[in-house]
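Any read-out appearing in this document is the output of simple, stated calculations on the displayed coordinates, not a laboratory observation. Everything numeric in this text was worked out from a predicted model, so none of it was measured.
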Structure P
Amino acid sequence: MRNCIFCKIIKGKEPARIIYEDKDVICFLPKTIQVYGHTLIVPKKHYKDLYDVPEKLLSKLVITAKN
């Protein structure tokens, strides 16, 4: 998506403090941290919403968050 900030971060077109990345998932800190430990964990492929994310990838996001 052209205006998706997450897609821009994944492509390296926007700066981000990336703390983890693999072939499917990227984890980074928000621009302004209001709560210690707040981390954004998103799939590298753009999806319309949570319901469009395949279950296998959704499980990987949760496992990534847990680790």
Structure Q
Amino acid sequence: MILPNPELAVIGEDKLSGYCLNTEHSEGKHKARVFKSALNMDVSNSEELKLALLDAVRNCDAIPSKRNAYR
């Protein structure tokens, strides 16, 4: 199932460079290590990751997994 309104998706720069790709962030550093080892991506690749995520939102099926407060 493609997500509704994918053109409205927003990915904040700080979420990527300040958290997901930041090896110094107290929680994000673990994700940053995975991005580096699996995809060779670091903070310098934040724009590339953002474009890849937005492309996935527009073109790939979303697969529901577990329920949370938002669904």
(message) Quick check on the output: -7500 is helix-only ellipticity at 222 nm (-39500 (n - 2.57) for each DSSP H run of 4 or more, over all residues; to 500), derived from one of P, Q. Which one produced it?
(response) P
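Using relative contact order in percent (Cα under 8 Å, 6 or more apart), single out the structure from P, Q with the greatest value. Write down the numbers at each step before the final one.
Details: P: 24; Q: 40.
Greatest value across P, Q: structure Q.
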(request) Work out the source of -0.48, -0.54, -0.62 here, i.e. which of P, Q gives that when log10 I(q)/I(0) by the Debye sum over Cα atoms at q = 0.15, 0.16, 0.17 Å⁻¹ is computed. (result) P
